[in-house]
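K.L.:
What follows are several structures.
Each value in this text was obtained by applying a stated rule to the coordinates, not by laboratory testing. This is a predicted model, so every value here is computed, not measured. Cβ atoms are built from the backbone, for glycine too; each structure is taken alone.
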Structure I
Amino acid sequence: MRFITLLATTFFLLLLSQGLQAKQTVSVDYMNGFDDIDGLRFAYRPFEQELATDWFGDIKLYWETSAVVWEYGNDNTHSVSYAISLTPVLMKQVATVYDEYPLYVEAGIGVSYVGDQEVAGKDIGSNYQFEDRLGLVMELDQSQDVALRYMHFSNGGFNNDNPGLDFLNLSYAYHF
């Protein structure tokens with residue numbers, strides 16, 4: 001936990017010194033797991049940065065910290081687990097819907113700490129996981145957007161037990 005806090009603080013200070021937009025974001029995701037795992041994900045983005053690249057043109061970079069609560073099973077076999085994550089995410093506008101709503105594709109790979117090494121009856125091999133995401137984000141206006149994401153948690157093969165956890169998320173974000 002201290003490592004993630006130190007890492008987040010270091011990146012925040014480094015990027016803050018490079019002229020960031022002060023837009024902060026909070027979001028909530030409903031997570032539907034491929035193994036009958038349901039969850040809620042709460043996230044916070046302290047800033048975002050516009051980047052001009054030669055290959056991809058203008059893209060956005062944001063760092064997101066998140067907390068996840070997963071539930072699995074019936075009432076008599078019910079289990080709950082949690083995770084915390086830190087993820088850098090890149091976004092690129094790919095279209096505009098009805099000439100009004102910008103549509104972005106996003107991708108990111110971050111680090112997670114999962115509270116239980118067994119989630120939904122699966123030994124995930126380690127409490128330390130990678131959080132991978134790929135999503136579509138539609139900006140509704142300057143202060144809110146919705147997203148559909150595929151998320152995968154895995155220990156990256158650092159352990160022989162690596163079944164992974166897969167989710168389809170529906171997200172709402174508010175910018176301030």
Structure II
Amino acid sequence: MKFCCYCGSGVEQRIPAGDNRMRFVCTQCQVIHYQNPRIVAGCLPVWGEQVLLCRRAIEPRRGYWTLPAGFMENGETMAEAALRETDEEACARVRDLQLYTLFDLPHISQLYVFFRAELVDLNFCAGEESLEVQLFHEREIPWNELAFPTVGRTLECYFADRREQHYPIRNEGMAAFRPRQ
């Protein structure tokens with residue numbers, strides 16, 4: 001950041017009085033410009049024994065498979081963001097959203113939130129950000145072609161939890177992201 005979005009003057013990095021972190025502070029109007037983590041909200045759409053995945057048409061990780069998800073917009077709830085992303089990326093409708101996984105990724109200042117949900121019907125197709133959309137049984141998941149560790153971990157949890165028919169809300173940090181064995 002180089003300029004204040006309020007008055008256009010230059011900014012400098014310093015620790016403001018009463019704070020304990022470096023912040024961008026306007027040299028003229030003294031506005032403190034806070035930078036906070038971004039929230040990625042998504043959905044684990046389920047149809048019977050299958051889950052819906054999207055092959056990404058955009059970077060990062062173009063061509064890799066993912067759950068429909070994206071950055072939350074101002075003015076929407078996490079569930080609304082998950083519904084919107086599912087519609088945008090898979091043109092799919094879901095119901096019965098249940099909070100499922102939360103992943104803290106402080107090294108990239110992001111929080112990932114996935115909801116389990118039931119597909120309303122099989123009327124889905126690739127949206128603008130997807131090359132293709134497909135239902136997968138557990139044995140068919142392209143594990144080595146998943147775009148992000150959070151997606152792989154959510155799927156691992158889901159299939160394990162499905163065997164037990166118990167779906168706890170999971171909150172994990174970076175320790176959860178280890179290579180698949």
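K.L.:
Taking distance in nm of label points 7 Å out along Cα→Cβ at positions 55 and 127 as the quantity of interest, name the structure among I, II where it is greatest.
P.N.:
Structure I comes out on top.
K.L.:
Given a value of 16.5 for mean count of other Cβ atoms within 10 Å over residues 103-110, calculated from one of I, II, which structure does it belong to?
P.N.:
Derived from I, not from the others.
K.L.:
Same structure again: For which of the structures I, II does the calculation of FRET efficiency 1/(1 + (r/R0)^6) of positions 31 and 95 (r between Cβ atoms, R0 = 25 Å, to 0.05) return 0.05?
P.N.:
II
K.L.:
Of the structures labelled I, II, which one yields 49, 37, 29 when Cα extents along the principal axes in Å is computed from its coordinates?
P.N.:
Corresponding structure: I.
K.L.:
For the read-out helix-only ellipticity at 222 nm (-39500 (n - 2.57) for each DSSP H run of 4 or more, over all residues; to 500), a value of -3000 was computed from one structure; give its label from I, II.
P.N.:
Only one of I, II returns -3000 for helix-only ellipticity at 222 nm (-39500 (n - 2.57) for each DSSP H run of 4 or more, over all residues; to 500), namely I.
K.L.:
Rank structures I, II by distance in nm of label points 7 Å out along Cα→Cβ at positions 23 and 47 and report only the one at the top, that is, the highest.
P.N.:
II
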